[in-house]
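Okay, got some structures for you below.
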Structure I
Amino acid sequence: MFQPPRPPTVFLLSQGDEVITGQTVDTNAATLSEWLTELGFLVTRRVTVGDVMHDIVAAIAEGLNSADVLICTGGLGPTADDLTAEALGTVLGVPLVLHEPSLEHIQAIFTLIGRRMSDANRKQAMLPQGATPLQNNFGTAPGFSVESPRQGQAPAVGYFLPGVPREMKGMWAEHLKPDLIRRFSLSPGRLITFRCMGAPESQLEEIMRPFQGIDGVTVGFRAMSPEVQVKLRVRPDVTDERLIPLIAQVQAAIGKAVFGVDTGALEDVIVAALIERGETLATAESCTGGRLSAAITSVAGASAAFMEGACVYANEAKMRTCDVDAGALAQYGAVSEIVARQLAEGIRERAGTTYGLSTTGVAGPGGGTPEKPVGTVHVALATPQGTFHRQLRLGGDRDRITRYAAASALDLLRRHLQGVLGEDKV
């Protein structure tokens, strides 16, 4: 049987008082862990320290001594509590030296935005002697990398990146990922991601049981609330002749819950489908308060398909904007199937679009009744073929209810666009 070699190991270090006290959520470590695992690395430690010099020194030393790769985020700013470069210099026994190209890059950024560079920003161009600078095209703080000798082993490599997630992600793509692949001659295999809506993780796990134990393929799950991802990690020696039929089998087994395989988010899939079909969308939202239109317009190029979004919170706005019938509101209330349908049909008529999508519900924490408890939501989709409706009973706080309501409305549209809505028509 194939025995893969030991994967290279990684020690992740996050630093900053704001991280260790919980004021800032450390998304960098989670993101890096996922990316590194996909490349074939084994993340062995994730450590967080505050802005304390001896703690940072100890963590850097441990990382360089215990793993093949150390990746450190944070502590590269211009203030007195940004201590990464100095701490690394202490570990390596080298001074900090001014890196003129980095200083010029920082000065150029300030010139571009029309501001004077503070003397404190010079600190960001002070790098440990012998370090390789990593230009930051997403902010002022340059990163850097070093090699650290280890007795009886290949040198460890350390990468030091800004803590701002946008900057970290950009520098990963430009510097770390290609350098890691080169250094470790990686053949990471392939990762196939089935993106799913409308099926809980427990159900998907049951569906995927027959696929567990296939040689060369590992099945994993990632719950992203409300999306769930099913991941196939495929060993490099698995051929396309084996993989392509397997992908088709998995997609067929999961069924209509799959909205994409190795695609973008749900809104990306919807916008792409609308543009491809030459169709348009307008939204009328009550309980979701703009989440639908925000999701759609987060996609570059959405203006080709998204025409209008109305936040019709009050009943008067529902009547004025979407021609909702006052009698329906009086008899059934704003949170009802008939009002959801009229909202979708009304915004479609008003905007002259192919589709109208609506939400109305009780987001809480107050406002619920025995007949319509908190979490009662109606979503509707008006189409040239008729209007489709779903009633939802959602749990959780206000944010969760509105987030799930918006996602469910978008999934209603997605299923129509992909031709799997059929039985949902009432």
Structure II
Amino acid sequence: MMTIRIPYGDDKLEITVPDEHFGGLIEQKRQVAARNVSSLIKDSLAADRLGEFLGDSTRVLVVVNDSYRWTPSHLVLAELSQYLRKISDVRLIVATGLHRKPTDSEIDRILGDGCDISRSGIAYSDAYDADQLDCIGKWRSGKDVLVHKLFGWAEKVIVISSVEPHYFAGFSGGPKSFVPGLAHKSTIEANHSLAVSSDCQPCILEGNPFAESLREAVDLLDLSRVYAIQLVLNTHEDVVGVFTGDLWSSFGRAVDCARSVFVEKVDRQYPVVVAVNSPPLDRNLYQMQKVYENTKGLVMDGGSIIVVSKCQEGVGNDEFLNLAAKYPEPQDVLNAKVEGWSLGFHKLYRTALAKKRISIFAKTDVDPEIVRRVYLDPIDDLQSKINEELEKFGKESKVMFILDAGHVVPHVDRAA
């Protein structure tokens, strides 16, 4: 009998599976962490000539991720201090996109003790406030691309982000610091409307309509004024790579590193997959989708995926839930026109599409009725559900467990 201890918020759920039904447990390969992250960052900044890039600039903007990413911005900010002290006007903006504003304690964690930027010099991107934004141009579709005015204010921009798989953008980091990070709601929605395409998949950039639209939008910015610092972390939050320089070059190198860290090859699909979410993506229902998007390819046709995610913050986006009320059944959203798209439509659409092939169950702390409204089947007891699914698929059935499924991406390779 196999015993697996599954993280659930601050608790552990102990699950047992008969040996003959245990398919395995996928964990991220333990990458060798950088021995001295601060030195690695410092050396990378020097090698890619940050000082030369800044020159005699007097207005510099630093862009950082919010608390929904692992990015250890505080480590980078500490190493930036020696450069920024020479600048007369330095401002920092938190790229929140459509996320909530960080709490004071979250800001303390983002900035750390080594950041010299005063609280009065910190801004928060508000996607709903058009007065904060400038039109930087148009997509080929004719729609405006709106980005925070501070980008135009700055002579030079330093962006700090982390690169990891993203379930429809291919990868996070890179251009996403600007769109959706610093963009208006209308710009975010125009870009996200493309996420309904089945070509938008984790770890895929070429031929991905979302990623290509994102590049088109960000290329409207004067990227010669941008110096990017892209970090790659493993699921233990160890920094395994630092990539600096111009936006696209640093992003490309970080993507190559992230593939080696997060993609796990397996040789077959399974009838039952238990996909476990980990912080910070386990906070709410809205973020939880990354788990089954990353792992659905591991599930055989007609099989089941059981998502484990505490969701201590509840839904996470009321607009998403309100939209679900307009489409009470999965087929309703599949029949809807993408025109007039609003936030969360892509999530409902992709879930409905996935459920045409597999069943999706969810173990959360969210009200079961709310879970059903977003097309997922709530469960109470994880052990009982695993037993039930194994019995349904017969004596030869096996269950595969994936830890930190919000980041790890299994790739079925028959030759693996």
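Each value in this text was obtained by applying a stated rule to the coordinates, not by laboratory testing. These numbers were taken from a predicted model, which means no experiment stands behind them. Cβ atoms are built from the backbone, for glycine too; each structure is taken alone.
Points worth noting:
- Ranking I, II by relative contact order in percent (Cα under 8 Å, 6 or more apart), the structure that comes out highest: II
- For -0.57, -0.82 (log10 I(q)/I(0) by the Debye sum over Cα atoms at q = 0.13, 0.18 Å⁻¹, for residues 232-311 alone, calculated) the corresponding structure among I, II: I
- A value of -9000 for helix-only ellipticity at 222 nm (-39500 (n - 2.57) for each DSSP H run of 4 or more, over all residues; to 500), calculated from one of I, II, originates in structure II.
- For the structures shown (I, II), FRET efficiency 1/(1 + (r/R0)^6) of positions 112 and 248 (r between Cβ atoms, R0 = 25 Å, to 0.05) is largest in II.
- Value 1.2, calculated as distance in nm of label points 7 Å out along Cα→Cβ at positions 168 and 208, assigned to which of I, II: II
- Value 0.98, calculated as Rg/Rh (Cα atoms, Kirkwood Rh), assigned to which of I, II: II
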